[in-house]
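**Q** In the part that follows, the structures are each spelled out as structure tokens.
Read-outs throughout are calculated quantities, based only on the coordinates presented, and are distinct from any laboratory measurement. Note that the structure is a prediction, hence the values are computed from the model and not measured. Cβ atoms are built from the backbone, for glycine too; each structure is taken alone.
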Structure I
């Protein structure tokens, strides 16, 4: 660095800024300190040194430097703003607010100062004052009136009009970061993740230190299965805000989702070290511990989470979702009190309702349990988008496209690998048990619910000029394309695997709709249909608060209608692909485990292995709601649970009646509606 000793203050400032923006705060600090030796009273260098120290999580050193800048240049707004950042890192919010108020007096038009004031006021519990500061910061941005109008439209639910406002702003000012961010938010709300990513990439080119932009683009990439890109985005968040837990929590959660539990725990624990009360990280640690089979540690993590934030209904539900956990009287009293609070966020209220349903079910108070389950479903259904007619239409298309003649014409095409074993059906119907049995075989690797088959299928239309989409596009594909699609599925699922075993499971229940597609792209893949008594299957879903997806499960009529649609499509696959799918009835597994295990292994062309009978000894990670149940031997008490709730299941029984009347007499309800 000696050749730069005689740089002007501006040249040193520019060089240090370049390093800081590039993520090298240490080098930026060195340049600033060297330049300050020659120019000790340079305000910009002092403030930049403070920023470099803040980036390195050295708030006390930053405070010392920036306090000096404030003493020398009491009228320099940036010095007061930087000092506030150092104080915020140390939790000294009142002092930080004083510094920001002084900065705002000196530079009333600084939107950044207003935004920081809003965050500090939020941290102090002064939400109304924080909202006013946020509005003030927003008014200071270009095209502020248009953007405020767009925000107001968005809040009133006029999303399309808001989108048009943001687009108009971008036509006038293509570099408006706020408009890009808000339009990306509209795209994310509509689950147009690719569009959101593109808009956020543009915003981040213009504002590379935009913290929330990196968080949002991480989410957009994650939703598109761009795992590496999402992780990189979250690492940028950690670089920009190393003293905040957000990046660590998001990256840790993503690592947990892809099965890298050690990395997940490391990052989530870092988040807790930064903020011991961060319920997202504490809850995430509990999820990982549950997945790897450490139930006691998971309970401890969940307990720590609700102690710090008793309003976090999601964590109470996580405790209930362990299935083998039991709530105390005090727990129930706390949950009922919290669930009744008018100010509670509705998503959390739904979690409380489902947790209370499980609590009363464990006490065999089935009427009270159903009351809470019903409240939870009603609450959640209000925020779900589901159209039963679309399900019927889609299944009609599957049946039309994958006809017996068409499948016979294309028999034998596709990738010839026999590695995948798909376990399909409806949720809460025994698929996790079947996977655990298979994963106990020495030739089979158990993965989890993989999203790849549906994503490969839906990607076909994106590559075509004629814009034909799945499934209507299927007849237009040639043999080589079917083989390529099968190989693409194998490539995509490779990231979920940790071994080189010859076979692996994919237990995403909703893959039942893609059996026809699978038969063409991977004709040697095996399919097992996990079945259960229709009312037990539907009731199991009705009692389950899913983290995402399964929007048909939150209303009795819709749930039962979906079951009939599932049965209709499975009947079609049995007709056009005889022998392709093995039905495994949960109740039969409970009554005669060995016979059903032999059927399963024979269907999958696997040799007998006694370990499959001792599936509960398998210590593999299990992600689904049944994770604790499949680590124990089977008990007959899990059969016909629906009878305990029969008097409450009228709508469900009414829709399922034609199917229920085909069952043995002792499997039917005592009475049918009407």
Structure II
């Protein structure tokens, strides 16, 4: 057991394999991005926990923020038996409790789903830009206190969920965090039902309500797609007794008549949502307009329907769509301010800044370069706009741009000082970028060396961490393909305890390091003929604290330096083809056989993945038999075929895992 010093963190999972000693722990909190820790209990039951992978986050000082948990008295449907409703609050440490803080509450409250601490860039931007409070209400209907908590907020007790949210909002107002004119509430799906119901019950409490893909027609929800299966949560409207449960809470059917106050409403749906069909939102916003149109005009608050196209219930939504949706949500919240003439203008500026901050690096780059051109008297035109990069790579703190495809217009450097220009480009891609280089076509030499040119910074060595492994390489001399990350991770997940491995075409340690660091191989023979890559490999072994007796570095032609008859496993990591060293790899295996990981590129117009793999299997089996001159018979089996990445049009980078087994001649 360990004590974690972070407040209100959530252990997303603890995973391990019953045959392995290594476990992985995933942790996140409101103020800490996802971090995966690893611990090897083979060393000791008190072994230290180390970081395996961490999501980096910049732009907001997390140390200036704090999280607190409060417990709100909620009478619910039974005032004689009030409950304590948990609520998380995230805000700046120097928050002034003067009732003037914009406050955004998130709620779900249903289906026995507990809302645990989670890291949200959207929430942090709300706090950072608007000096706001972000709150998460753990209303009844969820699973925060088990099934008892769930059953106290479903079926005939569903109204408890809504009363909990109202009580939590009242608590925030009473304790001077905010006031009703500065409160917005949001929820999605069942959470959309929750906030819409609360808008009807207590329209005086909220200034803005954001309803995302909400269940809003409780009279007919069970007649669409999978809605019937929700009857266990809300009740079946087709049964007279259970219809009474939904009759008083259905948002579509309980919009108040002539209210003196009512919040601004933003209804968000998608045209291809087959879980909560968009008809819920269409009917609801239409009824609001019909019933409260004049009232909302008098109050100066809008009724807005946002319909996303070519989108569904929300899962898998592209980042750009999420950015656009969030900017619309935050743009609606100015209506939480009474003095619209003064405060809405400043609020709108903040929204513009927010959208800029959340926009893609290319959009930021265009904005920044337009400003720079204006400063230096350079007229912006289509030619300059088309000269902005559309593709790039980031390795460590270095931005890698495609040579001859961007920034080729001589006016950039002729009109703007070079250092200022490249510093502006770097800043547009985030504060972590310190260096910029152009990547040209791979050189036609024996080593397939990269062709790079540094334009910002002088040090060509890149340092990065991938899957908990430290890599460094000279960008002028060696390459690092981020697209092979999944294969490096897969090799690291193979248990290689007590194995001797030969890694052909070892490079800077792409697979040597996973075998040693995560696979715990006994010994790896790393064969590489590029001296610059070998230098990087040597550095990487030292950086990852690999004992020297666990590896042997063999510089030179792989066909000449590869050891014979010692390996349990051999990796052939060269593409487009490693075929030249197939005989070498077979000779490297022990006489009893072993495993091969054969990389290659398959033309899918000519062969299927299975056809290519079977061809490799047959040829390896034949090679192994020929090498041993019939003294030993071998069987070669395909254990797995992995598609690593696309390599080009109709070209796939594949790896086939082969098991070679020595069999008796009688077999």
Structure III
């Protein structure tokens, strides 16, 4: 035991220092190192250096030592192997895979080319299901049997938290890029370069209880801005101040609700200017003022990239504010830019350096905030380096292969001033990547540059659910997908956008975005129109109906978002968060709950208007027909392209708010 704290177990064995201690209610943290002493300052993504005090106890049991903390118990045997069990029913929840004969021990590190590779193994359970792990595009909700690379890249977001159906959560608190293998024979977590093992096991009586414990450790979303519950209009890209204003005016002139308009990249002269090109954006303050008078909040794209031709490059380079390469010129990507012909060589700022974060925030304040802009689109914040060879890059905080997964977290921190707690800035920042706890900085994760296909639409459902189970309260996808070959007037795009709108209206954030084809001739990266009227009259009719439905949903969404702030429950929820006792609730991967009282079942197959829906316990009203369904049951529904693929819990507050949207059952069509 630790002399300073009797509830901390610290042992020296097999060449490692092992520390096991309570870490908040019903949670136990395990750290070990071969470097002698535990690094106390290494937070990973935790909100606080020290957790709240608990009534944990330590006792001896023969050759073993036992730590009990609320609902969780860990037993450490004479060899140092760990077994976690529930104190409620004595079930084993998780056990390190013990060393056998000449095999490696369950916690194992070795030197590889100047780095320390770290592995930890756990025994497998055939009936176990795994959820969370951030946002992946593999289309799986239950990830048992999957191998997941723990690397940040466009559309795949690493948040290494697992929620198990066996009554526990597991947080791998290591920002080194690595891998998790959720195999039938074992579970293995690996880090490319880490000197210190660090994980936390959390027990709970329900999955919602585990999620509340986890978000209590890493932080929860702040107050959600009221304006952000409406419809976001976006495209790649609006090229001028006048174009943005013209679109906003037309949108509202058509009687279509609009809450936000997003200004994509290349509104600058060079990456790293963090300001408008005044030849095309002559009076940003006037633009913002008019938009706000119209009830529309502007959001502006901000990349972490810096062109060598930017006025800020030389200062940032001299000051050590850029990522550096152990070998090379420090160029992270070869791309294009508006202020020059030919290729642009981009560097990326180092957000692990507090002074670099302050420099960027000052530049953003001067370039955007002084004109009234408070919400930003943190694009390419993985960062988008080509190729992603982490061992080549260095941060102020260490080598990228040791800390690289924290980049989007630090970047979100740079933009979070005035956004935590009650969110006095009343802002929201879109981000393309995140880490555990990034939600506390007021970010909404969107699913990145996903393709414009029905398979991709289908994959966004488990992607969004798992993001929520990883602590991300605010989430969305690009309605219609981001990229594809189909033109706006094609039958394919009409059907796809209609079905994606049906999904988007019941997403935590509703945002239309994409790079439509063909590009506008003679303009750099300027796609075809992407407004709701751009896909023909039939899609416009669908959008008109669903945007008005979104307006009716907004009071409910505000309550759901407040619950996310208070309890850590996401807005987009797996069915088992509210119905853990129902086996089907753990299996269904193509429907979800928006808050507690809306059951959403998107249609994701081309040419089909029907699908089967699992309806959980309770009485539900089908918004398309008004039919009353009592669960648990399976129900086949028909939803045309202009329909509504959702049920509302009868007698709930939102059912009363949606009364005008629920047809009498006898009028079903």
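**Q** State the single structure among I, II, III that was used to calculate distance in nm of label points 7 Å out along Cα→Cβ at positions 21 and 381, giving 6.9.
**A** II
**Q** Figure out for me which of the structures I, II, III the number 0.50 belongs to, where FRET efficiency 1/(1 + (r/R0)^6) of positions 333 and 541 (r between Cβ atoms, R0 = 41 Å, to 0.05) was derived from the coordinates.
**A** Attributed to the structure labelled III.
**Q** Among the shown structures I, II, III, from which was the value -0.66, -0.75, -1.20 of log10 I(q)/I(0) by the Debye sum over Cα atoms at q = 0.09, 0.10, 0.16 Å⁻¹, for residues 229-468 alone calculated?
**A** The value was obtained from structure II.
**Q** A value of -0.43 was derived for log10 I(q)/I(0) by the Debye sum over Cα atoms at q = 0.06 Å⁻¹; which structure in I, II, III was it taken from?
**A** Clearly, the read-out refers to I.
**Q** Then there is this: Hey, helix-only ellipticity at 222 nm (-39500 (n - 2.57) for each DSSP H run of 4 or more, over all residues; to 500) derived from one of I, II, III reads -9000; which structure?
**A** Of the structures listed, the value fits II.
**Q** Given a value of 1.4 for distance in nm of label points 7 Å out along Cα→Cβ at positions 565 and 653, point me to the structure among I, II, III it was derived from.
**A** III
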